[in-house]
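No value in this document is a laboratory result; all are computed from the given coordinates. Fair warning: this is a prediction, and the values are worked out from it, not measured in the lab. Cβ atoms are built from the backbone, for glycine too; each structure is taken alone.
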Structure I
Amino acid sequence: MLHTYTRAQSIAEGKLLDVSAQAYTFGFRVPVAISKAAWSDTVRWDHGGVQDETGRLADVLSLGVASVKAPAEHNANTRQYTVYRTPNQPGAQEAEEARLRIVCTAGDQGEPVVTIMRHDEG
């Protein structure tokens, strides 16, 4: 018997994080999830100060929606974009580049969904 791993299972297991509510405020009109690896690299923040996860997620989503709205060069369902973020490490102060990929595919019921992931994730 062939078992299909669903997006809902990925979200339930924490491999994907549902950010649809926040994404809607930036112009997304379909469900949006971010991979755990992309979240850890670009959104997670454990060190207080002037940064927080809300602001970091806003950067990821606003740049993501801008990349989707830009003219496509090749595959219209996949876009690459860059976020500059301070690494989530004690004492880090300088922003560094993080490359992300945003993909629009069919969800569990065939509906359009968006997934944001690191550029090197499958």
Structure II
Amino acid sequence: SPGQILVTTPQVAIGEGKQNYLLVSIYIHGETIFARTVVRAHKDSHVSLFDSFKSDMSEVGLCTKPLGGGMMNVDHSARTIKLKGACGTFGPADHRRARRIIKSFKKYENYTVTVA
């Protein structure tokens, strides 16, 4: 069900190296009070990244709303993630909020996440 997918969709999906990232709200249509905010990053453009994620979510009955974007540099060997910049299409992301979400994700809790 969309509700089950909403709560089980990973909050963070990022790669390695320099990439664009977005903060995206996902929710069941008409029920934005239960929205979750997720972080997605990829080497693709912000628009391609959002379109791909939006398509995946709509297939399972969820709505998406971009909350802004920026750039991310991920170094898994050094356990560092740097957030900076803005997205021309969707505006700037709240990098501190993105940092909180990334740090709350088990895989990245021991990473140093900085905001430029």
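Among the shown structures I, II, from which was the value 17.0 of mean count of other Cβ atoms within 10 Å over residues 45-52 calculated? It traces back to II. I, II: which one has distance in nm of label points 7 Å out along Cα→Cβ at positions 13 and 53, as calculated, at 2.1? Computing distance in nm of label points 7 Å out along Cα→Cβ at positions 13 and 53 on every structure in I, II gives 2.1 only for I.
Assign the value 39, 30, 20, calculated as Cα extents along the principal axes in Å, to the correct structure from I, II.
Values: I: 50, 35, 27; II: 39, 30, 20.
For Cα extents along the principal axes in Å, the value 39, 30, 20 is produced by structure II.
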